[in-house]
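Every number here is computed from the coordinates shown, using simple stated rules; none is lab data. This one's a predicted model, so the numbers in the text were calculated from it and none came from an experiment. Cβ atoms are built from the backbone, for glycine too; each structure is taken alone.
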Structure 1
Amino acid sequence: MTATHDDPESSKMPLLEHLVELRRRLLYSVVAFLIAFFICYGFSQDIYGFLLRPLAQAMEAAGGSQRMIYTELTEVFFTYLKVSAFGALVVTFPVFASQFWLFLAPGLYRHEKKALLPFLVATPLLFALGAAMVYYVVMPMAWTYLLGFQTGAADTVLPIQLEAKVGEYLGLVMTLIFAFGISFEMPVLLTLLARVGLVTATGLADKRRFAIVGVFVFAAILTPPDVISQIALAIPMLGLYEISILTCRMMEKKRRESEENDPDFDETDFNEG
């Protein structure tokens, strides 16, 4: 799909050529991921140390155990492999997105490209915002709260101290980062749904009270069991919900202006574009 014409009808490819082009784009993406994976593996200990820093700071403030443990011989090795894959996925996401765009763009009209491009740009930015939120705000507060359950010999018959496992900690951190990152994609999802006519700004506003309850339930499921981290996720999501209502209104306003300026306006064409 390499034609530069604005009319995709003029550059149709046979199915086999589409498959060859798709294979080429996937191959570029996989090669980029593998290169990034091996590079990240060389820095896997540093990347893991970066992910470990909020816990280390909370441990230092709380006292008690100042170490990580592993109980299986291969646990650290596989943990570093997961860290490398995680880092490679983050680094090569722009490559995946650009290859997807290069495969898709030649088959789109100019107005369709203009409509989709902002969503492709907003998606990684919102995901990064969610990941930064969980790393710099939620994890320090959550780890401090959870470490407060440690006790000394004077408090209980035997001291209760955290002995964190390297593999379990990485799994928890990756789950939180992906959960927050995906949650912050709400404006993109709702705006796309509004564009195809499945939701409206008025409908979203009318269902705000249900959205508030749903957001807090969602936050309670995803976050560690403390109120602070749950609120830290719920409040930004509510803000993003309000932003989604505004973007839907802008979309509807644009549709109305198109109808007023063009007597032959077709809503189906607008939704597709």
Structure 2
Amino acid sequence: MSFVTVEKPRPYITLITLNRPERMNAMAFDVMVPFKEALEEVSFDNETRVVIVTGAGEGFCAGADLQDPGWLDIFNGLTVPGIARRAMRILDDVIKAIHNMHQPVIGAINGPAIGGGFCLAMATDIRVASDTAYFRPAGINNGLTSAELGLSYMLPRAIGTSRAFEIMLTGRDVKAEEAERIGMLSKVVPQDQLLEECYTIAERINGFSQLGVELSKQMLWAGMDAGSLHTHMNHEGHAQLFVRMTTKNFDEAIRARKEGRAPEFKD
């Protein structure tokens, strides 16, 4: 049985599913390593314009696998502290792989996103959730820290510092309806409409320039790290000029608008 499945349900759309529903798609290494490899492979699939990530069964991802985290050969010969550091690096690289993908990544949050699963959901570019989903920063409830896998970086930027501090320090559940209201989610839909809604968003994105979409994603993430508005505007300007001067996309958009048809961007 494959713990990660990769499908192409619609043209130019790839669906990657965490497929261990009996363990709520927990982050064991035999799930996360193939998941990272799938992300990296799909990133260079030029027939994929948008990626959707979801979980099988009733949960999106339950975070740390408390039953059996698994073992990797790279742990051989290491002490516990060394194993722990290598393990965190593997999980960190999953988050980075999502950000580094050439395509936008839509998180189809089909159920509970707990601990590391919360972090995984927040790493996606666009988040759509079912009405059964909820989010929990589990570490604080287990005597640890709720700051892991970039959550203390991503969450305040998504919902503001006060809300992020309150959620991460109390360890409470954030249900889908609240998550949408405070800006963690783009939309909440019934469970049976979740993937269809994600396909609709993906197909709209697919109507635009592949190069334009890729650069837009990169600029949005780069903006979170920008040292100043002036610096980031320079980056944006170079990206815009690159597409404008090296493609015929803009001319095609004007021509298509005059002719009353959808543009066909060739990049």
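helix-only ellipticity at 222 nm (-39500 (n - 2.57) for each DSSP H run of 4 or more, over all residues; to 500) computed as -15000: which structure among 1, 2? Provide the component values of the computation, followed by the final result.
Numbers: 1: -25000; 2: -15000.
Derived from the structure labelled 2.
Taking relative contact order in percent (Cα under 8 Å, 6 or more apart) from the coordinates of each of 1, 2, which one would give 22?
Numbers: 1: 22; 2: 15.
The structure behind it is 1.
The value 16.9 for mean count of other Cβ atoms within 10 Å over residues 176-183 was derived from one model only; which of 1, 2 is it? Intermediate values should be presented prior to the final figure.
On the way: 1: 20.5; 2: 16.9.
It must be structure 2, since only it matches.
Taking distance in nm of label points 7 Å out along Cα→Cβ at positions 88 and 168 as the quantity of interest, name the structure among 1, 2 where it is greatest. Walk me through the numbers on the way to the answer.
Values: 1: 2.8; 2: 1.4.
Once distance in nm of label points 7 Å out along Cα→Cβ at positions 88 and 168 is worked out for each structure, 1 has the highest.
Have a look at 1, 2 and say which one yields 18.1 for Kirkwood radius over Cα pairs in Å, for residues 72-199 alone, as calculated.
Working: 1: 18.1; 2: 15.4.
Attributed to the structure labelled 1.
Matching task: 4.0 is the computed value of distance in nm of label points 7 Å out along Cα→Cβ at positions 48 and 216. Pick the structure from 1, 2. Intermediate values should be presented prior to the final figure.
On the way: 1: 4.0; 2: 2.0.
Derived from 1, not from the others.
Ranked by distance in nm of label points 7 Å out along Cα→Cβ at positions 120 and 144, which of 1, 2 sits at the highest value? Spell out each step's value before the answer.
Working: 1: 4.2; 2: 1.4.
That would be structure 1.
For the read-out Kirkwood radius over Cα pairs in Å, a value of 22.1 was computed from one structure; give its label from 1, 2. Please report the intermediate quantities before stating the final value.
Values: 1: 22.1; 2: 19.6.
Derived from 1, not from the others.
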